Structure 1
Amino acid sequence: MENKFQSAVSKPLFAFLSIFILGLTLLVAQVDNYFLLSVPITLAVFVYSFLKETYYQISENTLEIKSGILYKISIPYAEIQKIKPSNSIESAPANSFNRLEIKYSKFKRVLISPQNQQEFLRQLLKKAPQVEISGIEI
């Protein structure tokens, strides 16, 4: 049994990205160079892939984290040590600022933002009961 959790999408982040791409498109359109229009269009496709294709999958032996076309990692459950809430704004495979910080291996960490954090944690704890959860009620 595999469980897939889409990333939550922050409305302010979506609005910012939409306005930025629209502004860039309008700016490039004034230059009257159709080749330059490929820049905001490519950027829009790239951003859309991150918004649509960011998810976290609880597989048989690993937590799979995928974001867009460039980012994919697999974390063995035995390596996950601790999970806590985070509002960090650093770059991460998360489309919302309501995030979970996962500490794994010795010094590694990743920020994620599953839509249903409680259900995600319940499913994850079934596979990795050793994980310490702090600051979150399940």
Structure 2
Amino acid sequence: MDLLMPKAPGECVFCDIANRRAPSHIVFEDEHALAFLDLFPFTRGHLLVVPKKHVDRLVDLPESEYGALLKALATACRRVERLTPHYNIASNQGELAGQIVFHLHFHVIPRYGGPNPFHDRPRGRLEDGEAQTLLDALHQ
């Protein structure tokens, strides 16, 4: 099953991950949000941070929930800093901006001094062994 393929209306892969109906490598979770390893990372340790509540875009999230999401994002960033102090935080809002999964999410993309990781190129799938190595490092 391709996790990124469009699903029927009302179905969302990130909701499936939050509700444990789809596999993932969770790095952090609280009652409002979770962070997990991207299955097709730009760089080693690329995380996604999502609210558990389904909303398509940031403007759809109630303002009263901004703080909880920002706290989860900061926690994910602190975890990434165990790998490198350099990272990008990004959120694509809308199809023309590159949003593929229409559930609000932030990318935390570690940078290691290599070339720009955002150019068009195939992104390899995260292997389970590497995921476990990363989870061990991120949970120290």
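Here, each number is a calculation from the coordinates, and none is a lab measurement. Treat the numbers as computed from the prediction; the structure is a model and nothing was measured. Cβ atoms are built from the backbone, for glycine too; each structure is taken alone.
List of remarks:
- Among 1, 2, structure where helix-only ellipticity at 222 nm (-39500 (n - 2.57) for each DSSP H run of 4 or more, over all residues; to 500) as derived comes to -11000: 1
- In terms of Cα Rg over 2.2 N^0.38 Å, the structure with the greatest value among 1, 2 is 1.
- Which of 1, 2 yields 3.9 [distance in nm of label points 7 Å out along Cα→Cβ at positions 29 and 117, calculated]: 1
- Identity of the structure behind 1.4 (criterion: distance in nm of label points 7 Å out along Cα→Cβ at positions 21 and 53, calculated), options 1, 2: 1
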